[in-house]
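Structures follow.
FYI, it's all coordinate maths here, none of it is from the lab. Being a predicted model, the structure only gives us computed values, none of them experimental. Cβ atoms are built from the backbone, for glycine too; each structure is taken alone.
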Structure P
Amino acid sequence: MSTPPPTRLTAAVVGVGHLGRHHVRLMAANPDVRFLGAFDTDASRLEAVTGEHGAPVLGSLEAAAEADVVVVATPTVSHREVAGFLLERDCHVLVEKPIAASVDEAVELVELARSRGRVLAVGHVEYHNPAVQAALGLAEGVRYLEAQRLSPFTARSVDVDVILDLMIHDLQITLAVAGDAVPEIRAVGVPVLTDKVDLCHAWIEFGSGLVANLTASRVSGERVRKLRLFARDSYFSVDYAGQTVNGARLVRTPEGTQIAPRPVPIKSREPLAAEHEAFLAACRGEEAPIVDGVTATRALDAAVRIREQVDSRPLA
């Protein structure tokens, strides 16, 4: 006797700005969900995005709450209110990063999801980059991590500083590598084109001995997305955008020691699609590599500590 196929989850998207429109694109095309539609307070933008992808228009946040799973891609300052509203109505929620505007709000969302028995995932999309997953799967005993995330200036995401906009991606990955708490942070940063920090450099030391050296800028002349992992006998250089990993390892033979290439095969895939797949699997009760609310709160806490370090160094 054949097993009946599982009931498809219903889905909705709240917020159809720069990232939200991509969530709509993927949900509308996903055969594993029944897409109820999208909601945004900007009616003209909502009409444009839903029209482009043949998706239904939802007239309110309450309508979105009728879905089993909801993606929240609204401005950070509204994450606590919007994601909290949906969790209270027993929706599983994928909220864009950072999880909330403050650690206290993030903790509230985590506790709310726990009390309602709902999945709370956070959109740290770079963690789902296949090149990152390949490198993290091979890199053991990492001692030094270096990340560069540089972008030309755009008007997008200026509601938060570069730490919460860009660096937080690499903070989350750093914490995934370290696996322990952050005991010491040193950081410097400056505002350049906005009234918030646009350029930041952070040095983080962990109890395990791992040192992380992170740089983020949104006033760069070029776009750079690099991650380098140095272990005792191996090295991996990840190109986030190109989804490639250059690996090398130390080979010891009776004739001596040499550095040899270490090929790392990558199956290229859109990271956001992989993030959706993991989120939906978790909502079905399956084991899945989501970035959960607890993990995202730790990344936010590290980001706040970096900002405090920057703020404690007054400009001359």
Structure Q
Amino acid sequence: MPPKHIAVLLMAYGSPNRLDEVEAYFTDIRGGRTPSPEAVEELTERYRQVGVPTPLLAVSSELSQRLERALNADPPDDAIYTVHLGMKHWTPRIAAAVEEAIEAGADRLIGIVLAPHYSRISTGGYRRQVEATLAAAHPRSSPNGSPGPVSLDFVESWHELDGYLQAVADNVRSIRAQFRRPDHVVTVFTAHSLPARILAEGDPYRDQLLRTSELVARRANLEKWRFSFQSQSHTGEPWLGPDLVDTIESLAGEGDSGVLVAPVGFIADHLEILYDIDIEARAKADALDIELKRTPMLNADPRLVQALRALVAERVASVSTVSS
């Protein structure tokens, strides 16, 4: 009997490769609704300032390759592992990655979004794309297991994954020590804001973010820390706050001289890091004479590779236990 083939599907948001792709990319994010010329120009200018392509695709591809090597070097089960990468709003598409896994002969698909925290708006959108592709490939199969040629194990969140928490905590300690006055630094954990209505819907997103921040703060021995949202979109409805820029202003008013931004809701360098923190938030801090630094993103860090390998091993073991 041939060995099992377990495919791991890593998914990220996506980012345009050229400035002339920004409008199509923005339209995709908006579900096919064309944005105004002013909105396109504003987003294009941001990409112009940080440079395109952003590192998102390159580092996500490198992470995928490293994870595949790590899984096959020390396989969690008697199986062959392949890792596939798909983007929610740009190429390579999630659908193409799922089809690639099917064509490679995968028996099982483990889906992992490269964002640790669950929200129906964000994570749910990734899952719907995966399930739609599986349904189109195998109309009579169930997206959550047998019967069907490919079973799907979709990881809803990994906000308490040990290796991820430890890597972020280590980075916080390392960067905090670089401040002129480390004892006067406030660490601000951040993540992408979402519409505030998700709270009324019982969405766990904010609670998971606060839990991650608490666990990282504990590991990094932080006495002073806060949580703020960032990267709010202008949709005409209330979004989750407080916003990072407002928090920086508040800390300045309280006499704090240093802010360490730790974007725990993100894994890779992309627009929300390179512009919203490195340009926009830094400009606010400079205007207020506050020293601002941020933790490096994990990108394809070997620590993240091992954390995701442990996550896959955990999922494989849980199914093996149930089956035995």
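Some observations on this one:
- Structures P, Q, by FRET efficiency 1/(1 + (r/R0)^6) of positions 22 and 102 (r between Cβ atoms, R0 = 25 Å, to 0.05): label with the highest value: P
- Origin of the value 17, where relative contact order in percent (Cα under 8 Å, 6 or more apart) was derived from one of P, Q: P
- Which of P, Q leads on distance in nm of label points 7 Å out along Cα→Cβ at positions 30 and 166, largest value: Q
- Among P, Q, which structure scores highest (criterion: FRET efficiency 1/(1 + (r/R0)^6) of positions 206 and 262 (r between Cβ atoms, R0 = 30 Å, to 0.05)): Q
- Structure responsible for -13500, with helix-only ellipticity at 222 nm (-39500 (n - 2.57) for each DSSP H run of 4 or more, over all residues; to 500) calculated and labels P, Q on offer: Q
- Which of P, Q leads on mean count of other Cβ atoms within 10 Å over residues 94-101, largest value: P
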